[in-house]
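Visitor: What follows is a set of structures to go through.
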Structure P
Amino acid sequence: MAIDWFPLWLSLRVASLATLLSLVLGLWLAYLLANRRFRGREVLDAAVVLPLVLPPTVLGYYLLVLLGRESPLGRLYEWIFGAPLVFTWQAAVVAAMVHAIPLLVISARAALESVDRSYERAARNLGASEWRVFWKVSLPLARRSIMAVSVLAFARTLGDFGITIMIAGNIPGRTQTMAVAIYDAVESGNGALARTLVIVISVLALVILSIANRLAAKQAAG
């Protein structure tokens, strides 16, 4: 049985890029929620967690409305890149980020809030800017927890299905990720292919979660 491994390589690329982008945005949001008091903070906090409780179809619909060709953001993207965003592998990256960002923000915020504030105060007293305090003091002290949740977010983005199929579609050789390929194999009655893909992604997820657990254990051990 010949197996097309494109869905695996696409899933790895999508998960890697989504995790990297989510880490940048997630750390910024986590810093705001952990260190700043501002109007609307509670609303932002709730909005960050919202993707964890809403059904994937609802999240996918929101993204279609927000990023579709008729939306301002969709038209802006098409004007910049010369092609629409929806039903592309880049849309799969956006879909994966919806799941990764809440995980990163929640865990990174907890890690940043657990940092001994005396180190941060000492750095400020020595004239360090807020950015330097974050980059040189807070982040290094919380790095293992953040690395662990980044690995976990990678594993989560690797298996997204609901949002991905709504905004990226199921186009073989273009937008078909592993989760979508498994669904497609089951729907077409190709049980052998479905079992093979399921085993591959399960083993990969197990390895990734083992790495995340090891990093978390090192953080707990200090």
Structure Q
Amino acid sequence: MAELVSSVIGELLPLAVGVAISPVPIIAVILMLFASRTTAAGLFLAGWLIGVIAIAAIFTVIGAFLPRSTLGEVHPIVGVIKFVLGVLLLYLATRSWRRHAPDPKDPHMPKWLDAIDSIPARRSFALGFLLAAANPKNLLLGIGAGTSIGAENLTVGDQALAIVAYTLIAGSTVLIPVLVHLTAANRATPQLATARTWLTQNNATIMAVLLLINGVTLIGKGIANL
């Protein structure tokens, strides 16, 4: 069983990384920290993590009820789901690339980031949750992760372990800036500023590449499960 859990977590790794490298949430939490809004950043982080867990858990339950083959193996329907998710991710990759700003110094970013300082702390939780659970990319990756976990013959405890591993990886890039700020704010400020600038200038390219990789990966795994 331990080998099966390790195999599932290994399958979840690229999906979790795809969620983790989400420039907009990372920039948002860094801006909150720069504005000394530690409470708002903490609530944003909590919302982000809960959003990731919610999608993975919901589709783990759904995946557990998917039909299995006569030998108890993963049913081809799981392959169809992964294939469709992969195609949708490729579509998002194409759309993201088309939004690529010709001038890196003038990137296209959400307007609400300019008003991040004025968002009430209590609303930062909802913002983090929505960016994790309602963002098309994260939703598709979460569906893929949950379906992969639920489709395997795992105990509830092992399913929970897989979800936790997925969430920790997916949430790491929002978690790390908060932890670094709390433990070494003065020393970390230049690095966080550099990271914010780089992510802002390369947002569309990063998203397109990640979506392309995950889309192709899911299509390949979907075909393998058919």
Structure R
Amino acid sequence: MLYALTDISKFTEEDLQKSLPLLSEQRLQKIQRYRFFKDKRLSACAFLLLRYALQKEAQIFEVPQLEFGKFGKPFLKNQAKVHFNLSHTSGGIVCGISSAEIGVDIADKDPKNLDCAQSALHPEELKEVQHSSNPAATFARFWALKESFLKFTGTGIGTNLPEINYSHHPENQFLYRNQQMQVFDQKETVICSCSHHLEELRFLSPKDLLQISQRN
């Protein structure tokens, strides 16, 4: 199951203060290191989205404690049967919850991101971007597909990105190396997931996040 928050701008400084009791000490320390409100908000909302998803999908109500794998992929301490993945960008946050490995990514359709197209894309993907009527959107799709797959494997973007080629997969659901790849094309972002199964996507509001249970 995928949960997403795209109207982050509606999460106010007052909302951030209300959310503090719902966060882990680990997340609070991370937020305190940020200088700007927009970064504090994004970090808090990502953790709240994870808590919401865990409560809905796995009936986990305690404040989650996160640990990290060799390449930085987070996982839940003492919850080996529950897998999750988070991604955020200026345009939103997505969280995937599953009983097996899952990778998710959300990418902005921002022309500024095209600066790294040459180093990130396979030559056939690059050709598609160059001939696209909306290069930023096409690049965002390829980037989010790559990120979600590599986050699924747990290796992250340290892998040679140009070796992965999605130019032959224009559809929004397809198999790649025996995994289900999905693309959810939004107005300003692209959300992608990689998992063993097809996933549903549900959009939440900032208000939803503040209504999670405080039970520990």
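Visitor: Identify the structure, out of P, Q, R, from whose coordinates Cα extents along the principal axes in Å was calculated to give 65, 44, 29.
Guide: Of the options listed, only P reproduces it.
Visitor: Hey, Rg and Dmax of the Cα atoms in Å, for residues 16-111 alone derived from one of P, Q, R reads 14.5, 41; which structure?
Guide: So the calculation was done on P.
Visitor: Could you figure out which one of P, Q, R the value -10000 for helix-only ellipticity at 222 nm (-39500 (n - 2.57) for each DSSP H run of 4 or more, over all residues; to 500) was computed from?
Guide: Here the read-out was taken from R.
Visitor: If relative contact order in percent (Cα under 8 Å, 6 or more apart) is calculated from each of P, Q, R, which structure is the one that comes out at 25?
Guide: Only one of P, Q, R returns 25 for relative contact order in percent (Cα under 8 Å, 6 or more apart), namely R.
Read-outs: derived from the displayed coordinates by stated rules, not from any lab. Not measured: the values here are computed from a predicted model.
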